[in-house]
Structure I
Amino acid sequence: MSLIRPFRGLRPDAAHAAAVIAPPYDVLSSAEAREAVAGRPWSFLHVSKAEVDLPVDTNPTDEAVFRQAARNWARLRREVLIQDASPCYYCYELTMGDHVQKGLVAAASVEAYAEGRIRRHELTRPDKERDRVRHIEALNAQTGPAFLTFRAQPEIAALLARASEGPALIDAPLQGVRHRLWVVAETDLIARLTAAFERLPRIYIADGHHRTAAAKVVATSRGPQPGAHHGFLSVLFPDNEMQILNYDRVVADLNGRGVPELQEALAALFEIVPEEAPVRPRAPAEFGMYLAGHWYRLRWRGTRPQDPVARLDVSLLQDRVLAPLFGITDPRRDQRIDFVGGIRGPAALAERIDRMGGVAFTLYPTGLQDLMAVADQDAVMPPKSTWFEPKLADGLVSYSLEEG
């Protein structure tokens, strides 16, 4: 199949869109999701986090959760979702404050992912991948889109502008973000979009590695028989419109060191500048640190490596600070480290350290070109290297596997 193709999307009717769309399943805890669905019977969280409709002590990976998700999905399809009669693309625009990004909802090729034309930059966890497979199989649908990016092309920008002429079919707010959707049903425009994306040498997974890997597992299990699914639900945005925020680190203790001893060890690696206000790094190889009630700006003294992974700020911090000084050699599993999306701001880090102790580090955002360089080398970044904002909405467009 081609790199992308249109599909018969399932989407809320315009009147119910604001009541249906929800944050991605993996940005809310079960408790937060229960609060969010109060008084919202059509919230897509009933599908993406179906434990909200089961007893509070229900494990989110229990088989009962997936059965409940299937029931809720069937109800939404009956009551508020519609399916386009013919395969379509969907133009999707996100607006958060002054930031605007416009992309295309499509079924991306599982084969292209397997062959490396759709590039990853992170490893997946088997348990999370299995959960996504179980969710897809329970619904016979993909409801959480992968967030993909590509090097911007004037031709694609012009086609997306044409696709979004006139009023949007859906225009709905969600957590301070405006979500607008246009259906792209014109045959000529569909063909031109397909051809324009086909000319791209590769595209990149920005967010959604587990969704993508799970789609591949499902496609492989179903094989090449008629009706098999060989695409995965995705939204593709040009790289020049993407917004990456920092992904900060919180460490629960000082690994047996006192504050002066830790500062001495860090001084061998960084120029340390005390600051009165919370520190947001202004350039790569610069970090903020909150320790014992005070903020510091840390400027790396050495030369950044040329290797695309080793030169990342998240790698510098992990390889030169967290592993040797704090003993955190496996940040994926070490319970002493936590990762905080930069949208929460440095004040939230300080409040947490004041309450629980330890130390916090703020980072400069990873560049999208750095992400692409890592992916092009078939390498992987350290965990929690990127935080993309704004987030996609679950439930805006879903892909039923019934159509093949």
Structure II
Amino acid sequence: MQNSDLLVIGGGIVGLATAYRFTQRFPGKRVTLLEKEDAVALHQTGRNSGVLHSGIYYKPGSLKAINCRDGKLAMEQFCRDEGIPFDVCGKVIVAVDPTELPALDAIRQRGEQNGVACSVIERDELLEIEPHVSGVRALKVPSTGIVDYGEVSRRLADKIRAAGGDVRLSAEVVGIDQGGDQIVAKTVQEEFSAGCLVNCCGLYSDRVAELSGAQPGARIIPFRGEYFKLKDDAKHLVRDLIYPVPDPSFPFLGVHFTRMIDGAVECGPNAVLAFAKEGYFKTDVNLGELAGSLTYPGFVKLALKYWKTGAGEMWRSFSKQAFVKALQRLCPEIRAEHLEPAPAGVRAQAVLRDGSLVDDFLIEEHGAAVNVLNAPSPAATASLNIGGLIVDRLAERF
């Protein structure tokens, strides 16, 4: 049996950041990170659009709001120190017609409450920033940026190893035992013990929490985010990041345009129920996981509440022209021939039994286990702060 001071399950950016912060806070203590895949950051972390979020959208005082802004600064500093390219290019949140102006102003007020620099710009200034956009007014958010979180994750893994930690790949946890003075994580190959354990398993965080003996009040429902990207001859239509005014009652930001750090421009996402936890394609179906989603009372209530929105998302999933029409609200010059498919991602969204979407980061303790049960966007941006927060909670145990 391999013994450590701390076990971290999950090799996405939140798990890696937690293990890294532990090595900084407790030099000389040993951390082991267990990842079921043969590389880190293969799921949510490696399949997002790489935005360094400003923190403008989040409820003041929430964990998202508290950790996003400081986490972004920490991420930028980490990238500077490690020579990882990033670009604070800014973004615009665009009201395409006057009916969206009250919601745009509400976002401005929330941003100011969160300490995010933002300013209202009229159409003339908007067109100077994004000449091909359609809108009557916008919010300019200069602090938004872009980075490759996969590269950040690989560097974090290197730093953990350099500090004496262990990053074990192809080590899927199949059982957890809290029976003694040590918590034990069992993989097919071997067992690992430690004084405490942190579960950062994203799409499987609820299941791993149950392995630890917890009974989480939320279930992870997987939503696939489907994207296109602009072909080279259409990239000039988007300079940086263009977002719509989001529906405040829905946790997704709507179809938008994102320039990525490698120069590609992604368009999306469309958000639909995934038929498997890691269902990146329409044809990916896991009957057990799908049944778990469809029979969960919280999902049933959620689907009934948002059936109209969900139907629209499903229609765009199967109709490229409908997807194009959604993009044309922001950029009327976009045509179907400008788009080519891009890799999809799957968002791990925690849903309560009453059908409520968990809108904030959700971190719960059960015995020697700390379970990160909801860490959607902006978790990558905030990951170094989230990792620090978790280590702070564990500090008295070391």
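Read-outs throughout are calculated quantities, based only on the coordinates presented, and are distinct from any laboratory measurement. Remember, predicted model here, so these are calculated numbers, not experimental data. Cβ atoms are built from the backbone, for glycine too; each structure is taken alone.
On distance in nm of label points 7 Å out along Cα→Cβ at positions 72 and 384, which of the structures labelled I, II is highest?
On the way: I: 2.6; II: 1.4.
Greatest value across I, II: structure I.
Among the shown structures I, II, from which was the value 2.8 of distance in nm of label points 7 Å out along Cα→Cβ at positions 304 and 336 calculated? All intermediate terms of the calculation are to be shown ahead of the outcome.
Details: I: 2.8; II: 3.7.
This value belongs to structure I.
Using mean count of other Cβ atoms within 10 Å over residues 200-207 as the calculated read-out, with 19.4 as its value, let me know the right label among I, II.
Numbers: I: 19.4; II: 24.8.
Of the structures listed, the value fits I.
3.1 is what came out when distance in nm of label points 7 Å out along Cα→Cβ at positions 40 and 120 was calculated for one structure; which of I, II is it?
I
To which of I, II does the computed value 44 (percent of Cα pairs over 25 Å apart, for residues 24-191 alone) belong?
Numbers: I: 44; II: 51.
Value 44 for percent of Cα pairs over 25 Å apart, for residues 24-191 alone corresponds to I out of I, II.
Could you tell me which structure in I, II was used to calculate mean projected area of the Cα convex hull in nm², for residues 184-311 alone as 11.8?
Matching structure: II.
To test your reading of the models, identify which of I, II gives 1.00 for FRET efficiency 1/(1 + (r/R0)^6) of positions 216 and 232 (r between Cβ atoms, R0 = 30 Å, to 0.05) when calculated. Walk me through the intermediate numbers first.
Numbers: I: 1.00; II: 0.10.
Clearly, the read-out refers to I.
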